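Have a look at these structures, which come just after this line.
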Structure 1
Amino acid sequence: MEAIENRNIVIEPFDKDCLGTNSYDVHLGETLATYADRVLDARLHNRINFFTIPPEGFVLQPGTLYLGVTAEYTETHHAVPFLEGKSSVGRLGIDIHATAGKGDVGFCNYWTLEISCVQPVRIYAGMPIGQLIYFSVEGDIANFYNRKAGAKYNERKAVPVESMMWKNKF
């Protein structure tokens, strides 16, 4: 709670009831996205199509990558944030991130989720989707993400953000 009170960790909205013994529960935002093209190219800007999860929920289908977003905006100034799926979500066969479970010190944004499933499953906006775990950093931080030149995901957006791999030099 001290990190929340001194704003080294920011979670908006913050609900004390979402605070567990070693994590904070985050929820699925109302917007999902899918890529416009079936074949993606790491060197190109792959476009996405947004849609809102209706009140009756939305059925995820296997074989499709869905981009979701947390309902919570977060900032992390002196800790490394990790986002993991809740075990109850995993037991429904839902993965919430393909590879990007670790955030950077200085990350200030909503979390984009890379959602996939093993069988059709209905999901709902506002459902608990993951949990944030924070690890303290010892010593000085030389390169905060939100101050880093070329950081690709700094623009505050409450919607899923597509891959910006195409901005890398390779």
Structure 2
Amino acid sequence: MKRRELFSSLASSVKKAAQEKPEQQIRPPYNNDASLFHKECPACDAKCATVCEVEIIKIAQDATPYLDFSKNGCTYCDDCALACDFGVLTLENKKQINATVTIHTEECVSWEGVMCFSCKDPCLENAIDFKAMFMPSINDNCTACGFCISRCPVQAIQVEVA
């Protein structure tokens, strides 16, 4: 086997493994039992998504709700929990979104010396600190609401299930 063939086969196997890996969904913040999403939500008519004022609750192919921060963030308004008739989302279980938000410094234009406050401006929790005028980092105030994600002009902010 030639070196080029070896690297091509390794690259294709890595791509295939990445495609086969199931993507974890970021769920609305009003739950304490993730198994209820698959037990109860398929029988529901997706009220949580229809009442979401910022339209970030989407319904996956398996009929379960997930959060999509591509255009907006969660206001923690309680509407999805109030609309849930199946007990999956309840006000008693209100908590922060089970996700971690990170800024990838190698992609962030501010870390390259460009004055950019796109992530800080929409942050309601003052969860983004800047060293001097540049170098943003996420602090412990972050609620994983996602408002900063869609505002980043270079998609340097990522969110992952915690």
Structure 3
Amino acid sequence: MENITLQGEENFLSITFDDVYGFPNSTCHWGGYEVRTNLKIKSGNFQVNSILWTSTGELHEFFQQLKECNRNLKGIANYMSYEGNLIFTATYDTMGHVTIKGEFSEQNQFNNNLRFEFLSDQTFISNTIQDLERISEKYGNMFGVKKQNKHTVN
């Protein structure tokens, strides 16, 4: 079971794969393979435990951005699920501190949402990058695993 965690001192955002659809033969419109996940967010006294639909391609794109920011100790890595119900950024400062800031919307008849923000650092983020690297190695890029070599540009 694959898992990605953006960890802070006491707060976190965690995405755990439940089901991956189409792997390895059929990619989805959003890039890579469609994934049903369990999303957990803890920010201060607020928490989310919900289902999130995303794709391995979206996570791969976030991985590429996060890896670059971590290497340069600057920049912003952006993530947005294809349904738009989870949006967050990881913003670096030059000291290796990372601010995780975003919003999750339940998108049901009640339209509940949580805006969250917590601090992390390069030490925690290196574990996140390892998680994302394992997922990218298994599921490939926006084109999946069967087509990635044809479309990968170095």
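Throughout, read-outs are computed from the coordinates displayed, never taken from laboratory work. Since the structure is predicted, the reported quantities are computational estimates derived from the model, not experimental observations. Cβ atoms are built from the backbone, for glycine too; each structure is taken alone.
Tell me which structure, out of 1, 2, 3, gives -0.39, -0.99, -1.10 once log10 I(q)/I(0) by the Debye sum over Cα atoms at q = 0.10, 0.16, 0.17 Å⁻¹ is calculated.
The value was obtained from structure 1.
One of 1, 2, 3 was used to calculate volume of the Cα convex hull per residue in Å³, for residues 50-97 alone, giving 68; which?
3
Tell me which of 1, 2, 3 gives 10.1 when you compute mean count of other Cβ atoms within 10 Å over residues 106-113.
Going label by label, the one that fits is 3.
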